[in-house]
Structure 1
């Protein structure tokens, strides 16, 4: 088990070191993934862009129905997940009643009509496709 930085300055020094201690950064990211601390692990994942770790993050995102997490993994990998991964994510999100995630996933899977129907049924106040300021 790797010791996590206790202070923001310590974290900054770890993430911005020259050269980066990739082994430690990846170990911390893996530890955060295993602990379910997905929002925190993205900072570490962005530094090393480890493709294996990013693939594991994407797998967990699909299993948990976490659209934001899959989008982050896609951004780090530099490729968009295929529509079937987004469809599986939407199904997982719906089973966990994560309606916003399900709507976003259906839209990303290329199913805007299903996304809109689900949005109207389960979360009508959510407007993810409305341009900002309109």
Structure 2
């Protein structure tokens, strides 16, 4: 079985969460290791360090699951922490629509050129671990 949490630590993604003042061990607790592996085992984790945004953490599902699972991003903007949960299918509630450009330096390439329904989630915990 894949050990997603250990892999995130090996790639220093835990330190990226720390830069955003988020406690990695609280977001990905050991008691949920099986759930973490099951729900995030195929996600691509992309970290970007962008001026004005500090660190942007992206968790993107594989291409074949982009229409089923959310893409998540955590970032700081103007001193305010954000967690976006984005879907290609319209959910019952969403806060905005993001028409991803074909190219940009912030978002992972697989998310670009698509229409996303954005939930501005006040809960910083990963959506698939609730």
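Numerical summary
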quantity	calculated
Which entry (1, 2) yields the derived value -5000 for helix-only ellipticity at 222 nm (-39500 (n - 2.57) for each DSSP H run of 4 or more, over all residues; to 500)	2
Which of 1, 2 yields 15 [relative contact order in percent (Cα under 8 Å, 6 or more apart), calculated]	1
When distance in nm of label points 7 Å out along Cα→Cβ at positions 95 and 119 is computed for each of 1, 2, the largest belongs to	1
Winner on mean count of other Cβ atoms within 10 Å over residues 63-70 once structures 1, 2 are ranked, highest first	1
Computed 13, 37, 28, 18, 5, 0 for P(r) over Cα pairs in 10 Å bins from 0, in percent - originating structure among 1, 2	1
Structures 1, 2, by mean count of other Cβ atoms within 10 Å over residues 23-30: label with the highest value	1
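Quick note: the coordinates plus some simple rules give every number you see, no bench work behind them. These figures come from a predicted structure and were not determined experimentally. Cβ atoms are built from the backbone, for glycine too; each structure is taken alone.
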